[in-house]
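Participant: Okay, got some structures for you below.
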Structure P
Amino acid sequence: MPFSSLGISTHLIKGLEKEKYLKPYPIQEKTIPAILNKKDVLGIAQTGSGKTASYVLPILMNLEGKTATKNRHVNVLVLVPTRELADQVQGVFRTFGFYLPFRVKSLAVFGGSSINPQMQALQNVNVLVATPGRLIELAKSNALHLDSISTLVLDEADKMLNLGFKDEMDEIFAMLPKKRQNLLFSATLSPDVQNVERLY
């Protein structure tokens with residue numbers, strides 16, 4: 001099954017070809033059409049299974065015509081457990097965002113580094129990839145606003161819960177608009193992950 005049969009735009013098809021993505025992984029075949037249709041998704045996928053592109057590609061397409069929000073009002077929030085994953089996910093958004101006919105600005109924010117440059121970089125960001133603690137710091141500093149979020153992604157939700165982020169995640173959910181698309185990806189479907197899904 002080619003990417004074109006999943007509803008991917010011609011701009012991103014060209015990007016996929018240039019980035020040597022030859023054919024969709026199973027997780028991409030199942031999730032891309034659902035995300036394009038604004039459905040909530042729970043995906044169980046191991047690292048290296050094509051999970052990140054399975055949500056990056058349709059999210060980028062769904063942003064067309066919706067990126068001119070007020071400054072510091074983010075469209076898409078991706079929560080991740082580690083700095084390394086934040087950088088990796090933001091890199092995929094940046095790679096494929098380059099091929100779009102409209103501008104999408106993405107940014108990764110995380111603890112363990114100075115908060116001030118991250119605050120300054122939040123100007124006109126559409127896609128924010130964040131670790132929970134740093135996101136809360138930025139929100140409480142009024143460096144960004146979460147009331148325009150249209151899509152929330154929890155990536156490696158099981159790891160976030162294992163690392164003790166549940167309280168922070170509850171706090172973040174309380175800041176988000178009730179009406180939004182929810183995408184949850186996890187390597188395992190543990191009871192904790194199922195409980196997070198219910199919080200949506």
Structure Q
Amino acid sequence: MQSSKLEISAVAAQLVVEEGLDYGAAKHRAAKALGLPARTALPDNDALEDAVVDYIATFCPESQAQELQSLRALALTWMTRLTSFSPYLGGAVWHGTATHWSDIYIQLFCEDSKSAEIFLIDHQVRYVPRTVTGFHGGTVDALSVHAFCSGLGEEVGVHLLIYDRDDVRGALRPDAKGRAPRGDLAAVRALLHDLPYDSD
């Protein structure tokens with residue numbers, strides 16, 4: 001069983017990096033490509049993330065580093081615009097596994113759930129409201145915009161996930177790997193400039 005999980009992780013990692021599939025879709029497609037039974041146990045997301053890191057290090061370390069830097073720079077631009085909503089960067093762009101296929105996920109912690117939407121309207125930013133799965137597993141409102149990334153020469157999705165102000169405490173608990181699950185403005189700025197950052 002463990003060997004099949006490793007095989008699935010390796011194939012799925014390629015699909016994530018080269019085709020931009022999300023983790024769930026990549027695991028299912030990898031299992032199918034390997035001819036495994038439909039009920040085969042799939043690797044968890046942490047195992048797949050490890051495989052993605054290995055794949056990037058082996059096949060595209062230089063190009064991925066440039067793409068990641070470009071996405072983080074765009075994320076920082078948006079976080080600076082939205083500083084009054086206590087923005088935090090999460091997902092692959094924060095954890096360092098993003099490629100040019102990746103979208104940017106910024107979590108906003110608002111006193112008023114409509115305030116970020118009003119901000120976008122006031123600044124004539126076109127957006128699409130949607131519902132996504134949040135970090136607690138439940139659904140949260142999100143505002144999705146397309147923003148031009150100069151470093152990539154194309155538009156990427158920037159998704160603003162709306163949380164209550166009090167949710168920020170739970171958002172900062174370390175993840176299963178002991179890492180900060182998301183980063184604030186100072187943390188993202190430190191990543192961009194290759195500076196040490198102490199979240200304490």
Structure R
Amino acid sequence: MPTPLSAEIASTTARLVVEEGLEWGPAKRRAVRELGLPVRTPLPDNDQVEEAVREYIALFCADTQPQELRALRQLALVWMERMAAFRPHLGGAVWHGTATRLSDIYLQLFCDDSKSAEIALIDHQVDYEPRTVTGFHGESVEALSVGSMCSELGEMIGVHLLIYDLDDLRGALRPDAKGRSPRGDITAVRRLLQENIP
């Protein structure tokens with residue numbers, strides 16, 4: 001059972017995620033600072049944060065968030081189709097339905113050769129920034145980050161292409177603690193859009 005303190009951290013985290021577009025880890029740490037708590041205060045788990053984010057969206061963004069989420073999923077699908085050769089899977093807030101116009105898009109690519117996705121971007125004259133991010137097992141993963149104009153939102157959206165080995169694909173589709181798929185392929189994202197699933 002979450003403690004009242006944990007719930008307060010989670011709701012402050014949710015506000016930072018939705019209003020400022022922060023990732024969950026940095027948002028949790030900033031929530032602790034904003035609440036004037038010790039640095040070592042235990043943080044709420046991601047399930048609790050996700051629940052708080054959903055509650056925040058339902059309270060404050062119910063009239064705008066569904067259209068923003070749809071626009072982000074459509075943009076994700078454009079990039080998935082462009083990068084179809086690399087078995088793209090959509091994860092994060094855009095996949096789980098908690099994204100707003102401030103959220104970035106996270107696509108995991110499963111490549112035979114880790115350089116092949118980078119070469120594809122170069123061939124299409126796409127400007128990208130290479131960086132290292134934390135992968136889905138806590139390991140360091142190479143990411144290629146691009147800015148992509150979302151015409152529906154009238155904003156540049158960060159699209160992050162995380163490069164994995166083809167062998168990682170099996171483990172990537174294991175259901176989470178709630179039995180949900182943690183990411184989806186092109187077919188799954190098309191279904192979310194066709195069936196208007198939040």
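Participant: Between P, Q, R, which one scores greatest on distance in nm of label points 7 Å out along Cα→Cβ at positions 142 and 182?
Facilitator: Answer by largest value of distance in nm of label points 7 Å out along Cα→Cβ at positions 142 and 182: P.
Participant: Using the calculated result 52, 36, 35 for Cα extents along the principal axes in Å, pick out the matching structure from P, Q, R.
Facilitator: Q
The numbers here are math on the coordinates, done by the rules we state, and not lab data. What you are looking at is a predicted structure, and each value in this text was computed from that prediction instead of being measured. Cβ atoms are built from the backbone, for glycine too; each structure is taken alone.
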